[in-house]
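**Student:** Once you scroll down, you'll see the structures, which are given as structure tokens.
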Structure P
Amino acid sequence: MPIPTYDVLLETTAVVSTVLQFLSGVIICRKYIQKKSTGESSGLPFICGFLSTSFWLRYGLLTGERSVALVNVIGIFLFLCYTMVYYVFSVNKKSYMRQFGFVLCILFGVWYYTDSIEADAEKIRVMGLICCIITVCFFAAPLTMLVHVIRMKNSESLPFPLIAMTFLVSVQWVIYGVIISDTFIQIPNFLGCLLSLLQLCLFVVYPPKSYSGQGYRLVDQASIF
């Protein structure tokens, strides 16, 4: 049975908007290249993004969801490139390599464990749970920033364009998850919608006092999906 046109449109726009979100790392890496140093910034979001997209690629391959697999193949490539750029200009290469090695161990360990499961349905369930847990943990990371904004009563430190993009991407994947009846896609992206909406509301409650400060700078943040 052919897929309805609106489903194809939603699938396509979700993939495109997610890739655009992934590309935000290019701006960060460009700053590293210009300064020839990463300074005090953390490269962990790049490593975590690589881990998250790798897990979701595995899930997409298991479920046969081409859009999920495609967007995360692109994500893996981009985050791996960002990781390499960060390493080249990092002031602490040994520590960064240890972090990346630890993530690789987790990745291969999960891959090996899921391969050992014989039932396909159980394999998908386990991989879906792992993807949900990892993604929810990433969504919880900005909560410390929300506390800071509420305490200071100023939303300057929040990157409005990135938050708005996160909300848009999450909404698209929630709808897509509902259409294909995939709970593991629905849950983390629904939480992403709520968190993004909460952050957007803070711009109304605590508007930026100055637009020349840190208000719209791009911050290192892990990927949503």
Structure Q
Amino acid sequence: MPSTEKLLHFLSSSLICAAGVGLLGYGMSAEWASAKMACGPNNSEFNGSSSLRIGLFSGTEDKIDCPRISKLGEEVQVFNRLGKIAGAPVILHALVVILLALALAGSVGSILVSLYNSFSNPYQTYMGPIGVYTCSGLSVCVASLALILYVANAYIGQMFETLVKADTPTAVLKDININLKVGFFLLIPYICFNMVIILVVYLYVHTAYTRRKEQEKPTEDAPKEIMMY
């Protein structure tokens, strides 16, 4: 039966991980970014505008004379629009979603391994602390990569320009102002939660190893004459 100390460490790590899953799950359903840009029929006339608010899968757009088209609260299906103009934006956005799904899978694995360690002693197998390190480490890596790719897609990959031009191909756009929203920023505490999980488990393993080595010292330091009997 695991000690109370081990029970507390692994139960707390599973609870922290569950909180991280809740954060990421909410973040994936929330808004990730908004953008506003000037819109016109050519490079010399920009009388209209387009404003978008999007999550990972859907959002809304307000068009005002963009160009000569005005619609408020128009629904935006992100993958459908990006897919109309094949290229980097849709590929990068798909990678972001896939990486976040992998992060969730890693967190679920970390919860299961932590709970298993709370009530059993798998020692140094992959179901032990190594399993927690692997699952939580995977979540940290893929979530961090998703964060970087989303920023690159929004600011460098012209994702918002593609979303507008997929619906109005003749539009000419400029003065694009992008703001990241709560869904994106929730990735940061999610990553931190997983790093805390790794730290909590490591501290238990380090403490247990140090205690075990200290218990072995009396036998190692005993005189050889005593050791013979």
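**Student:** Can you say which of P, Q returns 15.1, 51 when Rg and Dmax of the Cα atoms in Å, for residues 133-188 alone is computed?
**Tutor:** For Rg and Dmax of the Cα atoms in Å, for residues 133-188 alone, the value 15.1, 51 is produced by structure Q.
**Student:** Still on this structure: Who wins on FRET efficiency 1/(1 + (r/R0)^6) of positions 85 and 205 (r between Cβ atoms, R0 = 35 Å, to 0.05) among P, Q, i.e. which is largest?
**Tutor:** Ranking P, Q on FRET efficiency 1/(1 + (r/R0)^6) of positions 85 and 205 (r between Cβ atoms, R0 = 35 Å, to 0.05), first place is P.
**Student:** Given -21500 as the derived value for helix-only ellipticity at 222 nm (-39500 (n - 2.57) for each DSSP H run of 4 or more, over all residues; to 500), which of the supplied structures P, Q does it correspond to?
**Tutor:** Details: P: -26000; Q: -21500.
Source structure: Q.
**Student:** From P, Q, which structure was FRET efficiency 1/(1 + (r/R0)^6) of positions 13 and 69 (r between Cβ atoms, R0 = 35 Å, to 0.05) = 0.10 calculated on?
**Tutor:** Q
**Student:** Of the structures labelled P, Q, which one yields 20.5 when Kirkwood radius over Cα pairs in Å is computed from its coordinates?
**Tutor:** The value was obtained from structure Q.
Here, each number is a calculation from the coordinates, and none is a lab measurement. Quick caveat, the model's predicted, so the values are computed rather than measured. Cβ atoms are built from the backbone, for glycine too; each structure is taken alone.
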